[in-house]
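Each structure below is given as C-alpha cells.
Bear in mind that the values in this text are calculations on the coordinates, not laboratory data. Treat the numbers as computed from the prediction; the structure is a model and nothing was measured. Cβ atoms are built from the backbone, for glycine too; each structure is taken alone.
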Structure P
Amino acid sequence: MLALAAPGLLCISCSKNEATPAEKLNITVKTTANLGKVLADSKGMTLYYFTKDTSDNSTCTGGCAAVWPAFYAETLKADTSLATADFATITRPDGTKQTTYKGWPLYYYEPDATSADVKGENVNQLWYVAKPDYTITLMNNQLTGHNGKQYTSTYVEGQEVVQYFNDAYGRTLYGFKNDKFKKNNFTKDDFSNDPVWPIYQASLKSLPSTLNAADFAVIDVFGKQQLTYKGWPLYYFGQDAQVKGKNKGISFPQPGIWPIVNSQTAVAPPQ
C-alpha cells in the first residue's frame, strides 16, 4: 500500500505518490526574528545569495568559498511552498556542484553556528539571506550597454562595479528619465510599446534588509499594476531578454535616459 505524503511537504525527485518524511527535506522555509521567511537546509541553517553572481554560476571561489561554502543537495526535496522549477544545479569552477534558487547559487555562512543565526545578512553589502519571495534583489555588476560599451554609475564610459535593483530572478530594473512621481509617462494606453520597456508588474513582498518598504508603492497603468521606488515607475528592458545580469538598457537610446535604480536614486520629481 502506498504511504501518504505528510501535509506541506514536497519531494522534487520522487514519484507523485511517494512519501516524503519531514526529516528528509533538505530545503526548508523558516521564519526569523528580524528578516522574516528565509531558505534553510534540513537542519535549519540559513542559506544566502551573493550579489556578485551576475550569471547563474558562482563567482565565490578560493578564500571566499571557505567563508561561504556552497550548498548542494544531490536529490533535492523542498517544502511545497517553493516551486520546483525555481531550483537547478550548476557546476562550479572547481568542478563541484551547487544548488541554485531562481538562478542564484545558494551558500552557507561559516560563522553561523546555529539555526537561529543570520550573521551573513548584508556582509560587505554583498551577501543577503535567500528569501522565497523577494520582490527586489540586489546585484553588483559592471554596466554594459546595448552598444557593447562599459559605463560607470554616472553613465560615462569606464569600468565600475555598481549595485542596482533586480527582480527575484536577477533581471535588471530601470527608471525612465521623463517620468514623474508615481506617473508613468512612457507606456501607451494600448501597451504597444510595452515590449520595448515592459512595466514591472509586482506587488511588494520581501526586500533586502537595507531597503525601506515605505519607498515602494504600486500605481495603476491603464489597468495594470506597476511597482515604483521613490516614486519612479520600474521597467524591464526588452533587449535584456529576461537574462540575469544583463543591463543593456542603460545606453538606450543614449546613456542616462533609462538609468538603473538603487538606494542612491533620488526621489522622482513631482507631477
Structure Q
Amino acid sequence: MEQKKDIQLIKKNFVTVIAGPCAVESWDQLETIAAHVKEAGLNFMRGGAFKPRTSPYSFQGLEKKGLELLAKVRQKHGLKVVSEVTDAATVEEIADYVDVLQIGTRNMSNFALLKKVGRVANARNLSVILKRGWASTIKEWLLAVEYITQQGNCEVVLCERGIRTFETNTRFTLDLSAVPVIKKLSKLPIIVDPSHAVGQSDLVIPMSRAAVAVGADGIIVETHHKPEKALCDGQQALNPKQLQEMLRQISLIAQIFNKKIR
C-alpha cells in the first residue's frame, strides 16, 4: 500500500482529539462512528483490530478484516487512523493500513516490539503512541521511548492512561501530574486517555477537562454510537452527544492557552 507521510499527530497551538471505538466490530458500526467523528470536526479516529484482552473469552478483534475496514473508512471520510500493535510479527501488516501505531500499556516493556515499531515507523513516516505501563514509573516510561527513537527519526507521542493503585472506584488512577512532569523532563508531546483510566463514561468528560487544563497536547477517547451494545468496553465509551459535549467543554479550556481543538 501507499506510504503515509506528514501525519503530524500533534501540532503547535492545537489540542488533538482522537476518538473511536475500542474495537472494530463491523462495517456498519465503524462507518457510523466515523461519520460522527468527522461531523465533530476531528481528524483522527482510533479503532482496535487486534485486541489484547485480560480474559481469553473476551472479544479479541477482527484482526486483518478490522484493518481492511479501518482503511476503507479512512478513505471514505478522510480520517487518519490509529490502531494498536500487539506483537512484533504483525507490525508491518498493521502499518500497511494505519497512520499511527499505538503501543498499549501491556506492551510498554516489550522491547522487541518497541524496536520493531521504531524501525517500521521510521521507514514509513508513521507516528507512534506509547502508552504508559499501568505499573510503570515515569523514568521507565521515558526509557522505553528510547527503544523506539534509537531506530530512527519518527514522531513518538506519550500517552498517560492511568496507573494501578489501591483505589477501586475507578478502573485505574489517572496520573495527571505526569503531564507537567513529562514536559519538564522531555520535549516529547503527551496526550491523555481518560476512557481507560476511569472506566466509566460519566467520568470521561470531567477528566478530559482536567487533562487539557494541566497542559496535555491531546486526548484519546472511546466513542460508540450504541455503547450499551459494544463488544468491548462499552461502559467507558461516549455516545455521539457526549462526545460533542466533551469537545465543547475542552474547547473552552483550550482557549485559555490560545489553543484550538482538532
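Observations on the structure shown:
- Given 13.1 for Kirkwood radius over Cα pairs in Å, for residues 62-125 alone, calculated: source structure among P, Q: P
- Structure from which 1.3 was derived, distance in nm of label points 7 Å out along Cα→Cβ at positions 198 and 230, options P, Q: Q
- Structure (P, Q) behind the derived value 19.9, 68 of Rg and Dmax of the Cα atoms in Å: P
- Structures P, Q, by Rg/Rh (Cα atoms, Kirkwood Rh), for residues 86-205 alone: label with the highest value: P
- Test item: relative contact order in percent (Cα under 8 Å, 6 or more apart) calculated as 20, pick one of P, Q: Q
- Given 16.8 for mean count of other Cβ atoms within 10 Å over residues 158-165, calculated: source structure among P, Q: P
- Of the structures P, Q, the one that -11500 was derived from, the read-out being helix-only ellipticity at 222 nm (-39500 (n - 2.57) for each DSSP H run of 4 or more, over all residues; to 500): Q
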